[in-house]
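Each in structure tokens, the structures are laid out below.
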Structure 1
Amino acid sequence: MDCLSTSSPVERIVFMKGAQIGGTEAILNWLGYIIAHTPGPLLMVMPTVDIAKKTSKQRIDPLIESSPILRGLVNDPRSRDSGNTVLVKEFSGGMLMITGANSAAGLRSMPIRYLGLDEVDAYPGDVDNEGDPVSLAVQRTATFSNRKIVMVSTPTIKGFSRIETAYAESDQRRYWVPCPECKEFQILVWAQIRWPDGQRDQAFYECIYCNKHISHSRKQWMLENGEWRAENPSSKKVAGFHLSSLYSPVGWLSWGDIAIEHGLACKDVSRLKTWVNTKLGETWEETAEKLDKDGLMDRREPFGMSIPPGVVLLTAGVDVQDDRLEMEIVGWGRDEESWSIDYRVIYGDPSAPDVWRDLDALLRRPFPHSRQTPDLSIRAVAIDTGGHHTLKAYDFCRTRQDRRVWGIKGRGGQGVKLWPARPNRNNKGRIPLFTIGVDAAKEAIYARLRITSPGPGYCHFPHDRDAEWFRQLTAESVSTRYVRGRQTREWVKKDGDRNEALDCRVYAIAALHGLISMGLQINREAGQMEQLPLKSETEDKPLMRKPPQRQRMVIQSPWMN
């Protein structure tokens, strides 16, 4: 905030951070300071327009309303022609505009003096084919010699993180704090967090010099007596700050809280990646994305006659092709451990009703569980509508909304969430259409395929999966290319390779996250399921009940026939 003052010679401020640090509060303070003391044109950029609207309503409007000074300077939104809307706030001597990084129009209008870029690692790589949204926004400040630009974000993947790149170009300041015992200064690092065996909530910090145990309650003194030290002081115009959540003030996030979350995430690579980004404020370094399909085949196991005991619920993902439908049914358990319950290929013309009737029969099937509980039904289904026979897919989903048969459309690119906040009804079918982040889903799937021990995130496969199915599941890998001068990641497969098995798994995990967005608490349901006894072998019923037979339906996978 000192560097954001107009009295500071610093032109650009970069803040690479963990969660629960106060980054958003610092930006809000800056907005209030500009309106009250140094008015001018100001642009705030959020990852999407929807997030921009939510931030305006939930953070900026309450900021103005709660401050008598700001309330007197910003036009009353209730008055006619006030100039105060959700995305535009006029005030004496200036204007605040709020937009999303996915809107090229919002990034290229009038010149601005102040630019705030929040969560830049969640921005798309290219906006409306006009280039990098950060570059577009920064260009709007070119006419102001006294401009101020602030970039704030938790980092993502090493080599592709905007905030990491910007921090590397700054003076790279870190916060050094003294030990309460020996008074030696040091940076707080995760390697020095310790806890008694089995008691992560009692985590403490061990001084790297005197090895004394520092309780979380003494952190406040350390923060109050700390100081910023620049590791690259030659950079005069760009000030960079890095803080992990280990610095979170007392009363916000304790070392014990962070240690507990690490314990939950450490066995699931996808969750550990999020923990490293949001708690340590560090980038995640990916290993080779190409998986060993033969190693996955060696993990196949017998599921028995009923749904495995760890399964809590079922989702399905359906891929639509020119001459068939392909579907995977996935069972989910505690911490999103998964079981591939069934994989079906329904041959036929998707422009005709027969294959859709066969699909409906498969989706209505009850599945006997190995615990003493009623048969499971498929809780949610995601059907790809973005490629072949779109209108027929729309028709199928429209009449089955009460069964949570959702139409989805995949979208690639970094920063696209696996499941959107709300559907889009602007389509020919007039159905709720969910745009899912296929890259985010594939990253989660590949991370979990690397987990080698049953538990959180682990993927179980039955004995009847063959080599071709695993080839399809692992057909894609991450490639790096440059788009308008910016390094981007994209998932690609070799020409001629098939990837339907991967697509079906992407849609099945999207359906799960759709349920989570509706309030599903899978671990709570798992706890209830685990209380139920197992059925005896004599009580087991066959897992697969035969669906209505048609000439075009292939019960086994097509490559086995």
Structure 2
Amino acid sequence: MADEKFKVSEVLDRTARSWGDQPAMKVKRDGLWQTTTWKEYREQARMTARGFMKLGLQPGQGIAIIGYNCPQWFLADVGGILASGMPAGIYTTSSAEQCQYIASHSDAAIAVVENTEHLAKFLQVRHELPALKAIVMMWGSSKEPDVYSWEQLLAMGCEVPEAELDARIEAQKPDDVCTLIYTSGTTGNPKGVMISHDNLTWTCTAALPALDIRAGDQCLSYLPLSHVAEQIVSMHGPMLFGGCVWFAESIEALGDNLREVRPNYFLGVPRVWEKIQAKITAAGAQNPPLAKKISAWARKQGLAGGAAEQFGNAKPMLYGLANKLVFSKVREKLGLDRCRMRVTSAAPISRDTLEFFLSLGLPLYEVFGMSECTGPATISTPNLYQTGKAGWALPGTELKIAEDGEICMRGRHVFKGYFKNPAATQETIDADGWLHSGDIGTLDARGLLQITDRKKDLLITAGGENIAPQVLEGELKGIPVVSQAVVVGDARKYLGALLTLDPEKVAQVAAEFGSSATDVHGAAKCDVFKKALQKQIDGVNSKLAQVQTIKRWTVIPGEFTIEGGELTPTMKIKRKVIREKYAEEIEALYV
């Protein structure tokens, strides 16, 4: 049974038969939660697929999707797979140019956009997308040519016989590529990670039972669906076991929605857990003295209990009392009282945040992975986890540490390669089938992974966004007076930059700025100079996606040099050295 391979359509058909009248999706409209059953989900996905076929989608062509999480996003993605297309999600923060790149690279015949804001991005670059046949709006309508409302798409689906869709599905094989996940590379343009039917269905089959995710479980979808983790957790996972996905109204409404949904499992990027931590801390500060003392006592019990649990030891005798007096009430207020699995992933998380939740009887279970292994490479579970470690190998897969310390994975979760980029594929998957992660780590005696460094330069923000710093640094160095730039922001809530100035140009540029500065030290302290430089940085930011923008920066008085240890002999930036050497300056950017 474990060796069997399934297509996405087969999983959907099976679940619709087994769970037909049970809720598959819930979305709030006009203040009320509206339900779509599994039987309705399948019918609507098939109708969406037939609508795409009517619009001219051919097997192997892309469907670009941009918008916030909602039933139409799921239906566009799954419908695209059923019609033998390749869905390609785009982050909602992406610029028109970034939308154009992904739509063009994925050979998108159709773009599905949430609203007029995202429609405008595609209309702006439509002349550069000759393969694009139509644009479909999830919400609203437009009089622009070849732009259709969701209702029009479904109506067109009625014109395509069911048998034509069945023929396309029949022709699919489990090892066929069925979706593209675009991930930031270090060369500027994102790479299309080719994920097969078997990648998706097998990974869910391996991961979800191990994570104690059960039939009929409820989850809350709010993280970007262009990210593989959210697709596994809220789209393909529930499809496997007949779960129900509730769509958050917005990131701002996440706290309220959590209390309404009370999910059985919850995936949070570090930034989400940090925000919850901040709210709990702020609320605790308002408590009367006695309540504060009880809370402090309970948290000591929680921390000791969590530490004991991680090594199979008995919890303190008074842990149960602390749970009754404090932990249970915190869980209830957060909407996590039914939540068995609280997962943190997509970016490094601070030990402080991990220990904070552990002290409240709410251990967070770390998962490490990447798009190239369909999400999880490791998992942590209540019976095997350790604070600060990223878990153990996904069941049925292999994990090893290479001679240079690089973390490598092998198994049916490993992707098919990068779309239109065989050279990058060969660099990433070796001849023996090992996927090279680009991260450095160690495995302990229990098989738990600890990530110690990043071999590649990719930054991952606290929100889970993958950022290639070289691209942004190149833009910043385009400012005439800037000689060097190093972008920082790994595990942070926004990006910052360390800049050095060209000493040969400072005096002239300062004069143009209206500043009296005559050297780098003077410019670094001059408000007039810094204000003018900020305008030029604003100009760089205007060309970038919101998550890529430089929020704060500082001028380093000297230069990064080989002698100073910041540069390699070939003049490449040594990021780890710079992070350590300028730790104070970097910390000041986040105060």
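Suppose mean count of other Cβ atoms within 10 Å over residues 368-375 works out to 16.4; of 1, 2, which structure was it derived from? This figure was derived from 1.
When mean count of other Cβ atoms within 10 Å over residues 168-175 is computed for each of 1, 2, the one that comes out at 18.6 is 1. When helix-only ellipticity at 222 nm (-39500 (n - 2.57) for each DSSP H run of 4 or more, over all residues; to 500) is computed for each of 1, 2, the one that comes out at -7500 is 1.
Given a value of 11 for relative contact order in percent (Cα under 8 Å, 6 or more apart), point me to the structure among 1, 2 it was derived from. Provide the component values of the computation, followed by the final result.
Working: 1: 14; 2: 11.
Structure 2 accounts for this read-out.
Starting from the value 26.6, 81: which structure in 1, 2 was Rg and Dmax of the Cα atoms in Å calculated from? Intermediate values should be presented prior to the final figure.
Details: 1: 26.6, 81; 2: 25.2, 76.
The read-out comes from structure 1.
A value of 58, 30, 25 was derived for Cα extents along the principal axes in Å, for residues 296-431 alone; which structure in 1, 2 was it taken from? Attributed to the structure labelled 2.
Values in this text are rule-based calculations from the coordinates and carry no lab data. Note that the structure is predicted; figures quoted are calculated from it, not measured. Cβ atoms are built from the backbone, for glycine too; each structure is taken alone.
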